[in-house]
1. The value 14.5 for mean count of other Cβ atoms within 10 Å over residues 77-84 was derived from one model only; which of I, II, III is it?
2. Can you tell which of I, II, III yields 78 when volume of the Cα convex hull per residue in Å³, for residues 29-84 alone is derived from it?
3. Which of the displayed structures (I, II, III) returns the greatest value of Kirkwood radius over Cα pairs in Å on calculation?
Structure I
Amino acid sequence: MRTLLNVIWLIFAGIWLALGYAVAGVVCCILIITIPFGIAAFRIAAYALWPFGRIVVRDPEAGVFSLIGNIIWCVVAGVWLAIGHVLTAIPLFVSIIGIPLGIANLKMVPISLLPLGASIVDVDKD
């Protein structure tokens with residue numbers, strides 16, 4: 001079932017969202033100091049392509065640099081990516097088959113706002 005949902009997701013939302021994250025990652029990799037943001041954006045782009053069967057796990061010991069980085073990210077890119085998730089979720093909610101995809105899209109909003117100090121893991125892993 002996960003594979004079917006991931007394929008449908010890839011066609012209707014995943015490609016567009018991953019492109020948004022990839023563009024943000026490329027822009028962030030222009031300067032040396034913003035490379036961690038670029039790496040986070042590329043990690044989320046891979047998650048946006050194939051989200052079902054994976055979850056986001058926050059590191060409680062991420063530290064103050066992660067907090068400062070998340071604030072900068074939220075102001076510069078996170079808000080725009082979160083808006084992209086919401087705008088992509090709206091048409092998915094219109095059809096009955098798209099409701100699970102819309103819910104998954106809205107579940108990606110927190111990581112689009114605060115990507116540092118989080119990791120994406122498979123559900124099956126302990």
Structure II
Amino acid sequence: MDKDDAPARRWPRPLLFFAGWIFTALGVAGLVLPLMPGTVFLILAAWCFSRSSPRFEAWLIGHPQLGPHVRLWRQTGAIARRAKFLACGSMVLSFALLTQTSAPPVALAATAICLIGAGTYVASRPER
């Protein structure tokens with residue numbers, strides 16, 4: 001068994017297929033809504049479909065509006081500068097909004113750690 005396939009083999013194909021469609025729907029919403037990232041969900045959808053339905057993976061990759069985002073990621077691992085700016089800006093805005101709630105300090109700290117990690121990863125990716 002290939003090391004990369006080990007986690008996918010624990011998940012039944014129907015569950016991965018369902019998750020692929022959920023991620024596709026979130027990805028489409030993210031391409032339309034200003035503060036929601038779409039590409040991340042499309043990449044996750046392609047991964048799920050690659051393990052559950054090669055037919056739908058091919059559909060997603062070949063889609064004229066959705067496919068280019070996934071193909072670019074698979075080819076280069078690059079993120080557009082505008083997408084980096086929007087992603088990191090959204091994370092900062094999300095954290096700022098969270099600080100205005102009654103969230104406990106441990107939730108603020110955990111969220112900050114996760115967002116810093118995600119922002120660092122996004123910022124470190126090559127640009128196209």
Structure III
Amino acid sequence: MPTKRKTKGAYMISSVAEMYEIHPQTLRLYEREGLLKPSRTEGNTRLYTDEDLERLEFILNLARELGVNISGIAIILQMRERMEEMNRQMQGFVDYVRTEMLSRMQDVAAGPSAIVPMPRPTIVPPARSRK
């Protein structure tokens with residue numbers, strides 16, 4: 001679905017409903033179901049950020065293009081959030097491993113190693129028995 005935003009900022013429910021050709025009650029339903037979480041002004045007016053609109057576009061794509069119902073959308077959004085969290089954790093682990101490897105490589109290059117070279121063992125042939 002193409003992005004219909006022109007500027008950055010916060011949008012009121014009527015503007016969002018008009019931009020995406022949906023009824024404001026649909027946005028309220030999505031909020032009640034926990035699919036969207038717009039911020040509120042002191043006067044309790046809903047304000048939708050660019051991130052909210054990206055999420056709404058994803059929701060509308062699931063509903064309009066793929067025919068997913070609200071329960072299915074909720075499950076897909078939860079799975080998506082879990083996958084993003086796992087991706088962040090994996091990236092953190094990769095960064096940690098990379099840092100450790102670089103640190104150890106610098107330690108090896110900087111000075112004497114903790115590994116002490118051992119002399120090669122001398123192989124002594126077995127004594128021949130006299131008969």
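Nothing in this text is a laboratory measurement; each read-out follows from the coordinates by a stated rule. From a predicted model like this one, the values you see are computed outputs, not experimental measurements. Cβ atoms are built from the backbone, for glycine too; each structure is taken alone.
1. Details: I: 18.4; II: 14.5; III: 11.2.
Value 14.5 for mean count of other Cβ atoms within 10 Å over residues 77-84 corresponds to II out of I, II, III.
2. On the way: I: 98; II: 78; III: 87.
Traced to structure II.
3. Numbers: I: 14.7; II: 16.0; III: 20.2.
When Kirkwood radius over Cα pairs in Å is calculated for I, II, III, structure III comes out on top.
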